[in-house]
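Student: As structure tokens, here come the structures.
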Structure P
Amino acid sequence: MDKHIYCCQNAIQNLYDHIIAVPDDFEVNPICLQGIDKPGFIDGLKELTAIVKLVYADMIQQPSEYGLPLVEDVEYAKFNPKAAESKNSSYRFVSLLHALVQSGELSNDLLIVDGKKKLPEICKKLKITNSKMILKKLCEFGFIYENGTLQYIDNSNVMPALYGYMKNLRLKQKAVFSLNYFLSAKGLPTHAAIFAGYLSGSEREFYEQMNEFMEANNFVVGNAADYHAFSFSIEYLIDSKDEKRIMRCYSNFGKLLIRLKLHSSDCYDYYLEKLPERIKPMFRKKAACCSCRELCKRKLFRTFEGVMYTDCGYGNFFEVVSYDLDDIEFYMQIILLEAKAEKASARRKGIKVIIDKN
């Protein structure tokens, strides 16, 4: 995906790319069925998701129409408070939907909103500015908001679905902003199933095969943060005892990115040097130690193709450069070799490791 000019545009694009299609059938949490049955909720949520996609696409094209701060997304923009404000403004639309539900009551397919007192209070608490501009734009997509009443006349299931979805969710759950259906499911799917939902085509198949391999070999899915922080990433540990990370997968704008955490590559350099040329660039990466100290205990030294590299034991990683399905076997072998070397403390003992043929 080409990068947009403004921070808010790129942030919205990220939310747009992480919207998961609502399945035709799933177990809906009964708490979300407010004045509606399961088929009605699924139908309403499908249309609501389609509306959110349309609104996000429009926000990307004309963010000023929604009152979003137009700060250029340049290098190091994340350190700029104005850039941060522009990125955070991408949350305003769904935050406003949440505020409308929290300040209203459902009556059949109408949402009766306390627009004089409660809605302004919630908008202020959530730092939603230009709410009137956003509401005006929302009405261009089939909603009607007048005299404190919000309705969607083309589908009577939309308002009950919106109410049931938003009434029981907290906005700190990142997946809310992509309106992802699994937050309203009776049983949340696994981290891996959620992550796979953000991908498509051969990249999804690549990840699913890698995940199947990781599970079959007893690698552990990390859980170092709030569950829904994994909406956009998932990590794998060698074991749960030492919590040594070996792989982390990201969905960047709907594209797969995999990073391997390898500390003991010198213990199986003989294998790395026989890899296909298309994979080798990931091991030719030069990286400085994060601490920048001569006596840093986290420095790692390795040799690849006769060249010595200095890596950082804390922050360094190797980024997968080929997502061809035929290359999965090579990454699997690397992961197994790394895990065996780490478990045997081979790096500290200065020995080579091989994979058992059995």
Structure Q
Amino acid sequence: MGRLALIIIIGAFITYGVTNISMNGFVNEGTENSVNNYSYNRAHDLASSMIDIILMRMANDSKYRVINTVTEDLIDGTVTFSAKNDFFKGDSLVKLVVTGEFNGVQKTITAYSKRPDMGWKPGGVRAAWTANSSLDKTISDMYIDGRNYDLNKNLVPGTGVYGVSTSTSFVNTDDAQIGGTEYSVDYPMTFPEVPNVIEENFNWGGTFPTSPDEILGYPEGTLKAYAQSGVNGSQYATDWTSITLPLSGVTYLELPPGPAETEIRLGTLNSEGILVIHNPTGTTRVKKTRMESTNYFEGIIIGDYMFHFHLDVLGAIMLLSPSLELSQGCTNNRDHEVFYSEAAIKKVTGQIAETLGSPPLYGFGTKRLEVKYWYE
């Protein structure tokens, strides 16, 4: 073999060796990058999962917080976290800081969620007056406003709801003055009303709420048990005459089915809270609800069949019965009004949340413990 050929062969072996070493280096580097990316993604998933776990823990215990940072094993890694009340961007929230670690790689997520012991607006409250049946006769000629008012009856622009929402058609038969908000646009009370303030034939996913618990998002029996506990002045009764005035907390009247019709008199004192008039079959009947003063009932009224409203409400009304009044008239009621108030609603739901925590759902699919801010 000539010297030139030998040099070429040796050069080829050297070139192969260098190339092979370089390729191995690229392969090792690529493998390392792949491992690091996988570890990073796993660490991220661990941190994100732990935030969900903390939210569930707060759902089960409204007082659950983690002031001093702790570390727990989670799946195939670890998470280090804290959960503290914080005031952020003008709101009282819970600050969650979670670091997930997998295979020596860490990822930290900071999230701010709503507090579980704060009030909320149930998702089922779609209007100042929400109903499962025709409200044509029930609202008579009252003033009904879905624009949002604070507790001092000051308007909070652009934050209201419909004036009326019903799962059937609606006709304003008795010239009620109705206002409301749609897409953040406020419409003052008028007759004839602006069509934007009325929601007709709303589809509730096939089924209107059948109980007060379903409206608020709690398991069945929660509101009744809360009323029986007496917390915040709550009361439970099967006869209206045994109720003590003024109302506060949750007042739960489990009245027998019709044909007997109850007349409820709230007297002259300021009543507030959640007034429930309901039995398991949804067949309670209230002939008249009256307040003998210019004071407002502040909060939420939830009933089956109710008629002749002679009181003022700051909050919201919901009627569950599929058979509301269709024949009787209730005119000359223009001295009373129902004004939507998110503040009043959150005030009374907040009182419940202080004891029970907010529910798994804020009523009809509205997520509870909403994460308002998320930083990675």
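Student: With FRET efficiency 1/(1 + (r/R0)^6) of positions 61 and 85 (r between Cβ atoms, R0 = 25 Å, to 0.05) coming out at 0.95, pick the structure among P, Q it was computed from. It would help to have the intermediate numbers written out before the result.
Tutor: Values: P: 0.75; Q: 0.95.
Traced to structure Q.
Student: Taking 3.8 as the value of distance in nm of label points 7 Å out along Cα→Cβ at positions 101 and 325 derived from one of the structures shown (P, Q), identify that structure. It would help to have the intermediate numbers written out before the result.
Tutor: Values: P: 3.8; Q: 6.8.
That value comes from structure P.
Student: -10500 is what came out when helix-only ellipticity at 222 nm (-39500 (n - 2.57) for each DSSP H run of 4 or more, over all residues; to 500) was calculated for one structure; which of P, Q is it?
Tutor: Details: P: -10500; Q: -8000.
It was calculated from structure P.
Student: Here distance in nm of label points 7 Å out along Cα→Cβ at positions 109 and 141 was calculated and came to 5.8; which of the structures P, Q was it taken from?
Tutor: On the way: P: 1.9; Q: 5.8.
The value was obtained from structure Q.
Student: From P, Q, which structure was mean count of other Cβ atoms within 10 Å over residues 157-164 = 25.1 calculated on?
Tutor: Numbers: P: 25.1; Q: 22.0.
The structure behind it is P.
Student: While we're looking at this one, here's another question. When relative contact order in percent (Cα under 8 Å, 6 or more apart) is compared over structures P, Q, which one is greatest? Present the calculation step by step, with values, prior to reporting the outcome.
Tutor: Values: P: 16; Q: 19.
Greatest value across P, Q: structure Q.
Student: Of the structures P, Q, report the one carrying the highest value of distance in nm of label points 7 Å out along Cα→Cβ at positions 69 and 301. Provide the component values of the computation, followed by the final result.
Tutor: Details: P: 4.8; Q: 5.4.
Top value of distance in nm of label points 7 Å out along Cα→Cβ at positions 69 and 301 goes to structure Q.
Student: Suppose mean count of other Cβ atoms within 10 Å over residues 125-132 works out to 26.9; of P, Q, which structure was it derived from? Before the final figure, lay out the partial values.
Tutor: Numbers: P: 15.9; Q: 26.9.
For mean count of other Cβ atoms within 10 Å over residues 125-132, the value 26.9 is produced by structure Q.
Read-outs: derived from the displayed coordinates by stated rules, not from any lab. Keep in mind that what you see is a predicted model, and the values were worked out from it rather than measured. Cβ atoms are built from the backbone, for glycine too; each structure is taken alone.
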